Structure I
Amino acid sequence: MRKILQTLILCLILVIPFSVQVRAADAVSINSLIENAKAMDGKEVSVQGEAIGEMLERGEYCWVNLNDGTNAIGIWMKTADARSITRYGDYKNTGDTVKITGVFYRACAQHGGEADIHGTSLQIVKKGVSSVYPVSSGKLLTAVLLTVLAGCLFTVYYRISRKPRPVP
């Protein structure tokens, strides 16, 4: 019984450090990067979020903006890697959800002192889709009623303005 207990304790001691390493590879939120910028400066991080806006090409490299719901950050990465992103988020689209690993800089000297991530790998987690925003029936009814009211007011104004005025 004692050997089984010792073996179990030894297994737990060996497993705990490896489980911490697995958590470290998970994506961190952009907001926590910005709040802990000094501690995270120069470290490799993984972030996951929606690619928004558009890819801004700068030759062999480009900028991709990433929004994870807490905040947004610019990712400096190879243009060839960024071309695998097929849809960027805007009003009409939900962009691809991507996981990017790279080095975080809180004040990147290469890019004007702004916080950014120099991406080294990109993984498409989920493809983006077109967003449809249907017009609610209440808004449609209100628009029709206001158009009819405007037409009625125009008709009344037009009839009043066409009446001859008495000459003094």
Structure II
Amino acid sequence: MTSLGRAQAWLIGALAWVSGAIVAITCLLVIVDVAAYAAGAGSIGWTADVAAYGLLYATMFAAPWLVREKGHVTLESFRRMLPPGPQRALEVLVCLLSLLACLALSWGGIALIVDSIDRGAIDFRVLAIPRWLLYLPLPVGFLLMAVEFGRVLAGRGSLYGGGSEGI
């Protein structure tokens, strides 16, 4: 594996760990909020906002790792009914369509960030934060997923089977 490949693998792994931490912190925050409400101290006003933002970040940060580790939903049963040649052709088609979709969504995320910065948009709920921060994980996650689909198209691994060993 090249140094670029190792750096990408490290980044994807680090983002997956960050994603797990976000989910854990969000769960703890909700527990504290519910406990405070039950104790009569009232609800923490910003819990729902932080949880919503956290889930967006956690989803987009974990997605590239899931592609690499084959933890995403696939049509494995349909693929297994095909002979080996069409199996690979189907995999290439799925990877190509997925790569193109991820690139388009990444580009759309970048456009949203640029537009939000240009307009100075602020997301006003309980917390007031720059709207571009909401869109930031979109191009990151989708671009890294596109790279993972590109790796499969380049013959480095498969969408099917277990784990990333050998990739």
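Key figures for this structure:
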| quantity | calculated |
| --- | --- |
| Entry that produces 4.5 once distance in nm of label points 7 Å out along Cα→Cβ at positions 107 and 139 is calculated, selected from I, II | I |
| Comparison of I, II - label where relative contact order in percent (Cα under 8 Å, 6 or more apart) is highest | II |
| Given -24500 for helix-only ellipticity at 222 nm (-39500 (n - 2.57) for each DSSP H run of 4 or more, over all residues; to 500), calculated: source structure among I, II | II |
| Test item: distance in nm of label points 7 Å out along Cα→Cβ at positions 43 and 59 calculated as 2.1, pick one of I, II | II |
| Among I, II, which structure scores highest (criterion: Kirkwood radius over Cα pairs in Å) | I |
| Given 11.7, 37 for Rg and Dmax of the Cα atoms in Å, for residues 99-146 alone, calculated: source structure among I, II | II |
| Comparison of I, II - label where FRET efficiency 1/(1 + (r/R0)^6) of positions 83 and 155 (r between Cβ atoms, R0 = 30 Å, to 0.05) is highest | II |
| Distance in nm of label points 7 Å out along Cα→Cβ at positions 3 and 131 from the coordinates reads 6.4; which among I, II | I |
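Computed from the coordinates by the stated procedures, all read-outs in this text should not be read as laboratory data. Model, not experiment: these values are computed from the prediction. Cβ atoms are built from the backbone, for glycine too; each structure is taken alone.
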